[in-house]
Structure I
Amino acid sequence: MPRDASLYNEFEGSAYHLYARDIDWDQPVGVVYYFAGDYFRKSESVFHHPRGATLQTLAAEAAARNMLLVVPLSPAERGYEGYTWWEDGEDNAAWFGGLHGHITAQYDLASEQIWFMGYSGGAEFIAQEILADFQESYGLGGALMIGGGGPPDAEVSVPRGVRDILGLTWVVGDEDVAGSTNPPDWSALEAARLGEQFYRQRGFERTTLQVVEDTDHLDYELDEVLDAHFDHFGVPRVETNAVVTAVGWSSLGLAITGGIGGLFAWRRKRKGN
């Protein structure tokens, strides 16, 4: 099994990156699956820049909690909105189920340390497909949806007992509204609000909605949001050589009550998806 980075691994018509640097193999190991946003050209997608700052810092944040980072490439053909996870969501979810089985066959993953993270169209895919048709092998961690995460069209199949355990976070900017991204009539803010409400009303006990002030669709610091998400749900750090710098909700002293969090702020350093 790879013990560092294994980039551009082909899998059933598509591909994935896997980052495993700084993992302590003598402790329980988890995984973060990251689903990136929509794009029209390869230059616009972080998947096609595996050594870039976005994926490298996400890998460091995952390793700080002793988790692999796996970044799949959507197997779908380019559609009207470009390359997306959500347009052919059901087929893409079936493909991902196969990839997840492939990963779990190689690594003995701790059930409570399997997490899903998505940005924009990737967040939509998680909320509408992964969570809606949850598989037992997807574990007892949860999901982080950034700049999106609207509700599915159908009811969810997650068992009642699991709904009490999964930690679900929506993070969205107060300026991430219609006109901020493509499609131009889609509001990530509205999608996130409706998505969190949908899951909370169906008995998911650990949902959080964070509305971020002065932030539009390209302003998110993904690694800092992931760090704060893990801190909020009490995911412990491990001693590694990973270099991580982030501002989390707890360090900012922001209260989270009734499933709705306070405003989240960060230092703006870069943009990416």
Structure II
Amino acid sequence: MASIKFVKMHGLGNDFVMIDSRRKPTQRLKKRAAAICDRRFGVGCDQLIEILPSKKADWRMRIFNADGSEVEMCGNGIRAFAKYLWDRKDRKIRSKGWINVETLAGIIKPVMKKNGMVEVDMGQPILDGRKVPTIFDGPVQGQPLLAGGHEYIITAVSMGNPHCVIFTDDVEKVDLEKVGPLIERHQAFPNRINVEFVQVMAKNRVKARVWERGSGITLACGTGACAVGVACAINGRAGRKTRVDLPGGSLAIEWTKDNRVLMTGPATEVFSGVIDI
């Protein structure tokens, strides 16, 4: 049986198994992703991240959810990706302080900050309903959605992956375990969708809980926080600079005047090991 080295990391409790395949790509990793992510029979994580060579950028990031599905982008994951390389003195990131990373959502640029945080230019948000994708035409803002016998007012945003943002008076009262999968797999979303319930706490601070597509309830979601920041701005709930408080901690989100979304937050290494695959 083959074995493989891994490093366990997290971004605000959103946890990852990092597999470094820069020198030798791991065979059949996609088929084994769900087993590795399993919290009882594997290492346990929300997502598995593979680091690979790239012909388009400095490195390539491949992401698998806990159910084994491959996804376009993970905001917390790319911070962990950059921190992993920085701590191992990768010459590409050490020489510049930043790297270009190839993802299914395009080229993403994480930057190492002096305080140990990682700032990521997450690109431009997509607000056209068909491109998120949803079944709705044009911007999806204030759109009623019936799920489980209840009507929700949604805003849809793509940050390279699809998000459904719903404002509520109290996020703690939301039965996320019940409602999350109903909205994730709703017929209005052809590729399924991530779900964020948001409570406005102040002009530039909101509280959010996340149901992550393919992984369920997570302590944090970087792309979700970006989608929340954009949704708050276009709905007049907060400014273009917003602190998003998640169960695992806070992320600073800025939607710039040139239509870029910047996300800043930490990434932490927990332990390393070897697993049979």
Structure III
Amino acid sequence: MKHSKLYDTLFLAPGFLIYLIFMIVPVVMCFLYSFTNWDGISVTYRIIGLKNFENLFRDASFYQAMQVTVIIMIVTTLIYNVLGIILATLLNDKGKLLGISRSAIFIPTVMSSVVVAFIWSYMVQTNGGVINSVIELLGGQTVDFYRTPTTTIFMISGIICWNSLGFFVVIYISTLSTIPQEIYEACMVDGAGWFQRFFHITLPLLAPGITINCILAVAGGLKQYDHVKVITGGGPGGATQTVTLFSVEKAFEYNRRGYSSAAVIILFLIIVILSVIQLSISKRHEVEY
């Protein structure tokens, strides 16, 4: 028994050590630095209490970054879950063609977000972009995806979803595979149509998958960095800047590492709070069979 526990400990130790060094320690250090005026370079720094947080709540650029982040989070979460459920339902049946379709949807997920952002940044160009070239070829008028900050944010949200939608679809397909077919057969015998089966059986029994995907989508949307950085770099005046871009800019361009850490801690707390709320809500709506 002792040898078994020792083997278990040795087996888990490397993974736990890596997690501790690269996850736990940085979070703790970030929390500590948020109460200091450290510039990221100096050996010494001074503890200033909640001054960084007070300045953040007076910083208009931080509120703008938070607004952009929330919009991206809401749009991507809705698309991931609404479109993800629809696609998963359509692709849940067996068949060679459906298998190919699943693979096609999942392929963008394995691509680097930076590569995807570079590709799409060329595709959405107003002059010479692939999308506008096709529109012109069909006799339509070109679309300026960068016309306003709002249209740019929605365009970036669409690119983010294209990159990651397959991951959420796979989770929904996995959840659908756990629903017993006997339930559907019984409903069909009772005369239930497709929509009745979907809204009264499929959707309620998808609750565990919806919970997982909502938490992942919300966290991913709030932490968004790569796509925005590559496509717009934050935009003129930070019009499309997210909180993560705001934090990196303050840390490395203005050498305000303590101020940047405070912004990261606020984002971390928002993610934790929203995750807890989503878990508590989903537990009330989960259906057992």
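Where a number appears in this text, it was derived from the coordinates with a stated rule and is not lab data. The structure presented is a predicted model; accordingly, all values stated were derived computationally and were not measured. Cβ atoms are built from the backbone, for glycine too; each structure is taken alone.
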Which structure, out of I, II, III, was relative contact order in percent (Cα under 8 Å, 6 or more apart) calculated from, if the result is 31?
-> III
Consider the structures I, II, III: one of them gives 4.0 for distance in nm of label points 7 Å out along Cα→Cβ at positions 73 and 161 as calculated from the coordinates. Say which.
-> I
In terms of Cα Rg over 2.2 N^0.38 Å, which of structures I, II, III is highest?
-> III
